[in-house]
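Below are structures written as structure tokens.
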Structure 1
Amino acid sequence: MASRKLPPGNVYAHDCPTRGILDTLTSRWGVLVLIALLEKTYRFRELARKVGGVSEKMLAQTLQQLEEEGFVHRKAYPEIPPRVEYSLTPIGREAAERVKQLTVWVEENVARLKRAKKAA
């Protein structure tokens, strides 16, 4: 049976479900976690070191949100001490690649963006 394609959401509507997804994808830490996970699978502390400045609480919250949205896979190993790894799901990788394009554009244009901010 062919899957039926849903109509696009209206992101401007207050009850549009895409808003919550966009909030997660474009949050300060969500962006950085996604592009970090493009590189490889990380353990929690390793990811915290990679994403400088994030508190453990915020990282845990961000990972949980990304997991709930289906972007991140959390794998817990039945070991002592416990070991948990985080990686991108296929749709998470797709989203992270798009977010990465935006971060590259910002990095390439940071001087112009700063000048525009000063001029405003």
Structure 2
Amino acid sequence: VFVDRDHSVYVSEWGNHRVMKWVEGAKQGIVVAGGQGKGNGLTQLLHPRGVVVDQLGTVYVADCGNDRIMRWPKGATQGSVIVGGNGRGEQSNQLNWPIGLSFDRHGNLYVVEYRNINID
């Protein structure tokens, strides 16, 4: 779950393979990442976990089942892989069940992995 400065709430739906945005006061959410069934395509997620949204509305998702971090610019119909996506493992270009992510004030990305028991 992530709450932006406009009080919109972003929820990663693990079983529905998507990220939803709920604007404050809304009765219905909108899909902002995934939502095309489970899979590893650029329009799909597989068991998303952590989610962070920057000031431009870009959504970053820990795509746990695909061992990758995805970036979805505001209004985009597909995302791009920014970290991982090279199979599950312990190599420097791989992730192993990423479950959380955060940026520091300098723009550095930190990823929490469940299986590697790491913060990268």
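Each reported figure results from applying straightforward, stated rules to the coordinates on display, with no laboratory input. Values in this document were obtained by computation on a predicted structure and should not be read as measured data. Cβ atoms are built from the backbone, for glycine too; each structure is taken alone.
Structure above, values below:
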{"item": "Per distance in nm of label points 7 Å out along Cα→Cβ at positions 34 and 98, the highest-valued of structures 1, 2", "result": "2"}
{"item": "Answer label among 1, 2 for the case where mean count of other Cβ atoms within 10 Å over residues 58-65, calculated from the coordinates, equals 23.9", "result": "2"}
{"item": "Top of 1, 2 by relative contact order in percent (Cα under 8 Å, 6 or more apart), largest first", "result": "1"}
{"item": "At a computed 0 (helix-only ellipticity at 222 nm (-39500 (n - 2.57) for each DSSP H run of 4 or more, over all residues; to 500)), which of 1, 2", "result": "2"}
{"item": "Which of 1, 2 yields 54 [percent of Cα pairs over 16 Å apart, for residues 42-105 alone, calculated]", "result": "1"}
{"item": "Among 1, 2, which structure scores highest (criterion: FRET efficiency 1/(1 + (r/R0)^6) of positions 26 and 90 (r between Cβ atoms, R0 = 30 Å, to 0.05))", "result": "1"}
{"item": "Per mean projected area of the Cα convex hull in nm², the highest-valued of structures 1, 2", "result": "1"}
